[in-house]
1. Please state which of the structures I, II, III yields 0.95 when Rg/Rh (Cα atoms, Kirkwood Rh) is computed from it.
2. If distance in nm of label points 7 Å out along Cα→Cβ at positions 158 and 198 is calculated from each of I, II, III, which structure is the one that comes out at 2.8?
3. Can you say which of I, II, III returns 13.5, 45 when Rg and Dmax of the Cα atoms in Å, for residues 126-205 alone is computed?
Structure I
Amino acid sequence: MIDVTDLTKRYGKATVVEGLTFRVEPGRVTGFLGPNGAGKSTTMRMMLGLDRPTGGEVRIHGAHYRQLRDPLRTVGALLDAKAVHPGRTALDHLRCLARSNRIPSRRVREVIELTGLESAAHRRAGRLSLGMSQRLGVAAALLGDPAVLILDEPINGLDPEGILWIRGLMRELALLGRTVLVSSHLMSEAALTVDHLVVIGRGRLLADTGMTAFIDRHTNAGVRVRTPEPQRLRAVLVGAGITATDHADGSLEVATTAERFGELVAAHAVTVHEVTRKGVSLEEAFIRLTADAVEYRAEPAGEHR
């Protein structure tokens, strides 16, 4: 697993990461989320020994990254898909990594097939599309068959087939007991892939919780209902201290959970034709939580003068 303890990073007077403490456990996909400038990339760089912490530490399987004897066999990482010698072919890039980390050459062919790079294996890295560069970065991360994967925006540049592939790959690795940490700015994608969330803002920890619990905690519960007895229903809701809002289609939006609403209408024998749980999303919950931690904010449409 990955243990982050009181991790802090300062550049001069600027504090980029401040007192972060969390654990990334095996057997699940952990999403590492935060607004631009939150400190995600800096944190991942410190995990991999690329930046030195000002304070605190990161341990992977109980050791600092620089103490790992065979780092590529323990940790696979994708931080920058274009950080490859542009003159080398994809195949040669992977061969060099394998040779320098004492990884059998047969593993190179295995990851090429696994990542769908067969048609691009003999092309120079500098001429690969962004999507193929991403696949090459994932192949390099998987080369040592590591127990820990750290992926920064892994779907960037991938086509729909590639997105489905990387989504399935992360889920499969987690099911096999691997530790998977993935950073993404696409909430819709994270919602389909992630089991657990670590959210930071302005370098500080904002949330460390399961996906469902996170959404429930940071969104307003509610149901939309249709009833032939709107007046009776309103009276029941008012008596329970619950607000309801009319909609143009004749339905009511009720500010309570579906479970609580069901108990009330059953207890008062109110006829209800339809009850729909209000749709809530990871994006809505994320925006609410990080509203005060956004470094760059655009004006709403129509307010510009």
Structure II
Amino acid sequence: MASNKILVIGSSNTDLIAKTKRIPAAGETVEGKQYLQAMGGKGANQALAAHKLGGDVKFITSLGNDTNGKKTLKYYKKIGLDVGSSLIVKDIPSGTAMIWVDDNGENRIIINPGANKELSSEYMLSKKEEIVNSDVVLLQMEIPYDTVKTICEMASVAGKKVILNVAPAYKIDYEIIQNIDVLIVNETEAELISGKKINIVGAEGVINCLLELGVKSVVLTLGKNGCIMKDKDRRQIIVPAFDVKAIDTTAAGDTFCGGLVAELSRGHDWKRALNFASAASAICVTQMGAQPSIPSEVEVEYFLKDSCKYQN
């Protein structure tokens, strides 16, 4: 099945990951159990996930002309991810993320945006052809807000499907919302945008609020409780999670997004795409690191064939 062209625009970081029994309290020092340095950044994670999971992907990001930036470009070239339209800036370091992971697989993350902040609206306007030549545009919120707004408008005017993962959580305005085809959010992000609390109005109530704001389709991820998709025609699909032991939840959401976009780009229906994305995310959390833990399309298909022992 032929794939539509996916354009991912977003951040790229070098992740510095420490595994520890528990996250330290304020002023406390704890001993780490494991250290790992790997490629990360929400944009890069999602681009790599879509690429490894079978999508036809081009990635636009911003990197410094430093050691981390050069290593990152070399890595992308090695894995066959097209980053030829990315911005390389001087005198500003590439983005980094410091990640703590405890024994339950939960994490705490500090982002140093660096060169990611230089991915401006002006630069993206100069890359309009890349948007025009794509079919699907996938975005996150680790690049400047105005840049996200500009890209959404450009892609919508060009008739492209716009998919926005509002991570990290950000209160987006109507100018962005009106240009979104698919909004992907977790519980925190959904509550911030809708202004409603899930424990008060329920997951469906929050989703309905987002649809009333003008979003065409909403995908709400609920961790171990699976995910829900609902669109403006009130079609609703609920997909349960897969029961696996979490080692590190870093990039689980990004892997979900990449898997979902890859499947939708191949023309699969929502039920199949959500199940595939959930399986990819489940595999991701069983390993350490962001990009090192992203599975291949073959791994996900094998996992799904054996899914009767994993799905709740």
Structure III
Amino acid sequence: MTLEQLRIFVAVAEREHLTKAALALNLTQSATSAAIAALESAHATRLFDRVGRRIQLTEAGRLLLVEARAVLAQVAAAERALVDLSGLARGRLALAGSQTVANYWLPGILQRYRTLYPGIELRLDIGNTDFVRARVQQGEADLGIIEGRIEDPLLAAVPVAEDEMVLVAPVVHPWTWRPPRAPADLCAGPWVLREPGSGTRAIFEEHLAGLGLKPGELNVVLEYPSNEAIRAAVEAGSGATVISRRVVDSAIRGGTMALIGFEMPSRQFLALHHRERYVTRAAQAFLDLARKAHEEESGPAQR
């Protein structure tokens, strides 16, 4: 069993498709198929079931996938530790960011990072908070940046920035001239919200609980997996939402969306790293730059 065979196996297992895995690895389909066949033959174990034109992991394949990911993560960590000996002249930094962070906060940070450390190769994967947590747990990201609090003994969370949450509604919504005064008023709706598993949704539901409301009491008419879809739905008149001010500030200033005067919580952007894995110089440099950017954004009064 070689590392290359494990890499090919993981790629096929994640995509459940030989051709897609071969393309991702820049290999021929025959080479990819041969590597899987060699693994199965050497250990007299079927790793995939061929169901029609699809392939699916067997129980043995599912067990190997867990171990293979762990092995590849350890190899990647060892490679990063060696690269660290060259300082920040070269290397690689894999990031995972939740949507608000990745689309509205990270771009400026990443541009400054590239300018300061042009020899560091950057990669960014985007998903919701649950997705980011999984990438860091599995060693596929050195750092994950999220806007939702998590409870995970494997991960350390470091605050890197602050974010303001706001209640917004269509400009024709009744709340624009008669804002909700009591928590019960929020039940009127309708609401357009991010999907369960997102940091934005989790923070809002936690705030509702603090107000004595259950999430099921809200009239949620639409759920979307992206901030842009939420913003467009509110502008189209579908309902109110709670979202990062960074996402809707331009729409509020442009008059296509109304800011409603009802207090909502602020939240922290958190950088996640695995407690048992080495924090590289490239990752530490990113954390330092992110904190510096937040200090500049906050201004002297908030330091």
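Values quoted throughout were computed directly from the atomic coordinates according to the rules given, and no laboratory measurement underlies them. Keep in mind that this is a model prediction, so the values were computed, not measured. Cβ atoms are built from the backbone, for glycine too; each structure is taken alone.
1. II
2. Structure of origin is III.
3. The read-out comes from structure II.
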